[in-house]
1. Looking at mean count of other Cβ atoms within 10 Å over residues 43-50, point out which structure of I, II has the largest value.
2. When relative contact order in percent (Cα under 8 Å, 6 or more apart) is computed for each of I, II, which one produces 46?
3. Matching task: 18.0 is the computed value of mean count of other Cβ atoms within 10 Å over residues 27-34. Pick the structure from I, II.
4. Among the shown structures I, II, from which was the value 0.75 of FRET efficiency 1/(1 + (r/R0)^6) of positions 11 and 35 (r between Cβ atoms, R0 = 30 Å, to 0.05) calculated?
5. State the single structure among I, II that was used to calculate mean count of other Cβ atoms within 10 Å over residues 3-10, giving 15.1.
6. Out of I, II, which has the highest value for percent of Cα pairs over 21 Å apart?
Structure I
Amino acid sequence: MEHLKFEFTGVQTPQRFDAILVGVVGSGNLEVLMEPGQDPAHCTLSITTSARGFGPIWEAVAQNFQARHQLAGVAISINDMGATPAVVSLRLDQAAASLPAAKASA
């Protein structure tokens, strides 16, 4: 297993929310858990994956997601069993769509 962590500054802070879980860990799939983060100015992505050596691809997918959503105050945990980048993006977007309306940080 490989463990990766990325942190991004964001400006869209969701209203108070309970944990959100999308996807199922299984062959070729993953689960995404979004929770309120400890740092109100940042979005963190912690990834545990069975596919070693794909750090640059994970970083690109994470950066692309954050560029679209600009989240702050959110901690994202991903448990992956070999999902393709397209599936990762889909699951991240599904979880983000479940967040309550965000308010822009000053």
Structure II
Amino acid sequence: MFYELRTYTAMPGKLPNIVARFRDFTSAAFTRHGYHIIGFWTNHIGGSNQELIYMLQWESYEERIKCFASFRSDPERTKFFAESEKDGPIVASVNNVMLEATDFSPLK
């Protein structure tokens, strides 16, 4: 099992748009496509005020590939993402880190 930590940096002024897209569509779509969501965060103190951070849990890399492929091919996703970017891109960059728990970690 491993965890995936993803950080989305918004285009200037577009963090509310990213948060809305995750709240109104992406989080439920992730669940439908088999993702195991740990949580979603924005920075309260420190870091950038233009970031949405979230963590996923995976049983295997193969599971991750299968779920991402299913999500990307979802016609609803294509439509919702296009609508959310009708006034231009909302995501400036995505940082992705795969994490493996240590043997003493409470979250395994």
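1. When mean count of other Cβ atoms within 10 Å over residues 43-50 is calculated for I, II, structure I comes out on top.
2. Going label by label, the one that fits is II.
3. Of the options listed, only I reproduces it.
4. II
5. Checking each candidate, the match is I.
6. Largest one: structure II.
Here, each number is a calculation from the coordinates, and none is a lab measurement. Please read these numbers as outputs of a predicted model, since none were measured by experiment. Cβ atoms are built from the backbone, for glycine too; each structure is taken alone.
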